[in-house]
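Multiple structures are listed underneath, in structure tokens.
What follows is calculated from the coordinates using simple rules that are stated; it is not laboratory data. These numbers come from a predicted model, not from an experiment. Cβ atoms are built from the backbone, for glycine too; each structure is taken alone.
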Structure P
Amino acid sequence: MNTLIANGILGNPWLILIAALWILPWKGVALWKAAQLSHKGWFIALLVVNTLGVLDIIYIFFIAKKYTVEIESR
């Protein structure tokens, strides 16, 4: 089993590159929205947990849409 993972997934740099190119934009948008909405718990969870973009997509399309950012004018 360990050799299958080492030779299959980790041994193929193209799979790692494709995964990184998929994850980074979702992670960036999700972290940006969590920071703007002051969702500290979500920000930490999104930063620490890697689910290949699944948690990030759920946050962007289902959680963050329920909230808006209020801008104070002086």
Structure Q
Amino acid sequence: MSWIWVYTQASGEPATFLPQEAVTESFDSQEQAEEYLGQTWQKLYESGVAGVSLFEGTEKVYGPMSLEPPS
């Protein structure tokens, strides 16, 4: 099965602009997908991505999850 991140704006709508760091291809495992996000979430947030949802195929696993750093 493939794992993919869906990137969202603060409104919850899909992001209309994706920064260079945003991977749109699928990952082979949930672990790979989460490792990628752990390494890039700050750059994604700084580039305007407000949140993400993780999908396995067409089924949402979790999300939307905010990328806003803790205050």
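Name the one structure among P, Q that semi-axes √(5λ) of the Cα gyration tensor in Å of 33, 11, 9 was derived from.
P
With FRET efficiency 1/(1 + (r/R0)^6) of positions 13 and 61 (r between Cβ atoms, R0 = 25 Å, to 0.05) computed per structure, which member of P, Q shows the largest figure? Top value of FRET efficiency 1/(1 + (r/R0)^6) of positions 13 and 61 (r between Cβ atoms, R0 = 25 Å, to 0.05), among P, Q, belongs to structure Q.
Identify the structure, out of P, Q, from whose coordinates helix-only ellipticity at 222 nm (-39500 (n - 2.57) for each DSSP H run of 4 or more, over all residues; to 500) was calculated to give -18500. Computed on structure P. Set P, Q, criterion relative contact order in percent (Cα under 8 Å, 6 or more apart): the highest-scoring structure is Q.
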